[in-house]
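K.L.:
Structures follow.
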Structure I
Amino acid sequence: MIVLGCDPGPDTHGLVRFDTDAQRVISTNAAATTGEVLAAIRDQHIDHVAIERFRAGGHCTADIVATIFNSGRFYQCVGETDPPLPRSLITRATVLSVLDCNGLDGNRDARVRQGLYQRFGGESGSRKVAVGTKANPGPLHGVVQDAMQALGVAVCAELLMVTP
């Protein structure tokens, strides 16, 4: 199954297509425009859309309002596809819990990255194995910045899905 993971922002968004069967990233964009995200949602080659749900935690700024607005646009667009795609709204706290990142050091973004390194870094769970090198790329090679957070959302959606 192909899961489109999205980490919305006020202007640009993290976006990743993740193949759950092969456990590999198909495509990634750390600074997707709103139009690119909407086009990706309308793509006929995805099976599920997972969007990070913003959770308020203090002072509301214009960037926060814009991020929430964009999340709503993306969620609405998923419901307008023909046929409508399954969709998930996932909080950062859920991603941290499902990827078992809560005991790791750093801010929330850093902990999601570390959780993904553990998942894709082989037995050692190392960043070096997960990312690899240009000559010998690992499964997370090229996944950077907000796309890494979008991958966390996609992997979390996969792990939370219940198969019949």
Structure II
Amino acid sequence: MVAVSLKKSQTLRVVHGIGARLPAYCTASGRILLSSLPPAELEAYLDRARTPSQQPLTPAERAKVRHAVELAQKHGHAVDDEDYCPGVIGLAVPVSTGSHGCVAALTLSGPTTRMRALVNEQTVAMLRETARAIGRSRSFLRALSRLEARTQTRD
């Protein structure tokens, strides 16, 4: 789910409003979240996932998703190189808290013309540092607690 969206006037502009839900299997942030799942939960997700035309994922698509998730687990970040939207690259890292593990993803995305040069260890390190600060932030932890309380009352 999109929590914050910053807009810049450019020829290429893809804007997702706050609260928008994107398919996890083809976005950098989604792949980060999927990488924190136990294998059985990942397979259950892949069973439910649908393409934009509402078709189940093919075996080849499932294998590609598994590979992307494995890379996210191995490297601690994920890249969406025009997988979700042509002309856009996303780079994501996990936002973790001490007691909850990965609870969100911090993503930097933009046009391939600008982002291709930013997909590097220096950018990943800056994103990780920011994600750590978010995960330790009292206001973030309070918001997470409120969200958990709302989720528990729905169950």
Structure III
Amino acid sequence: MPDFSIRSPDLERLADLFPKAAKQLEREIVSAVEAAAKRGQDEVRRRTPIKTARLYHAISYRVIHNGPFVRAEVYVDPSLGADYADFVEEGTRPHTIFPLTAKVLRFRIGGRFVFARSVNHPGTRGAHMFRDGGAAMEAYADQLLSQAMDRVLKEFL
């Protein structure tokens, strides 16, 4: 049975470059995901309605790098007391509000205090800051990852 072998210095050089290119690409990807996560936090914050700024300051991000996988998350830090974020994101239906610990509710209208046993709240529209900010973050991440790939290919080819 005939056989043959090929030896090419170019193929050997290319094989030597693969591990270096892979390491460089990993660094580029982590950097791109980090930048996209920061942009995602900024985009979500920019879309967040501000009343007390508690929710705004609770919006954080993290990058999780586990082996070949890199993931970014923009989230509400639960330790910062903005547990109402889902209501702001999705909105609420009309509902009745009752006092929890007192006999009546007290709130201010036009500079005067008003008392009531209950209040019919009309509901709120969702701000959708995570949905829309997340879409902006994904678009930016796609752009950064494409640029990272181009840089690595230019350097090693």
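K.L.:
Suppose you compute mean count of other Cβ atoms within 10 Å over residues 91-98 for every structure in I, II, III: which one lands on 10.9?
P.N.:
III
K.L.:
Which structure, out of I, II, III, was helix-only ellipticity at 222 nm (-39500 (n - 2.57) for each DSSP H run of 4 or more, over all residues; to 500) calculated from, if the result is -17000?
P.N.:
Value -17000 for helix-only ellipticity at 222 nm (-39500 (n - 2.57) for each DSSP H run of 4 or more, over all residues; to 500) corresponds to III out of I, II, III.
K.L.:
Any idea which of I, II, III comes out highest on distance in nm of label points 7 Å out along Cα→Cβ at positions 83 and 107?
P.N.:
Evaluating distance in nm of label points 7 Å out along Cα→Cβ at positions 83 and 107 on every structure, the highest lands on I.
K.L.:
Matching task: 5.8 is the computed value of distance in nm of label points 7 Å out along Cα→Cβ at positions 67 and 99. Pick the structure from I, II, III.
P.N.:
Structure III accounts for this read-out.
K.L.:
Given 1.01 as the derived value for Rg/Rh (Cα atoms, Kirkwood Rh), for residues 75-130 alone, which of the supplied structures I, II, III does it correspond to?
P.N.:
Going label by label, the one that fits is II.
K.L.:
Using FRET efficiency 1/(1 + (r/R0)^6) of positions 35 and 115 (r between Cβ atoms, R0 = 35 Å, to 0.05), single out the structure from I, II, III with the greatest value.
P.N.:
II
Where a number appears in this text, it was derived from the coordinates with a stated rule and is not lab data. Bear in mind the structure is a predicted one, so any value in this text is a computation, not a measurement. Cβ atoms are built from the backbone, for glycine too; each structure is taken alone.
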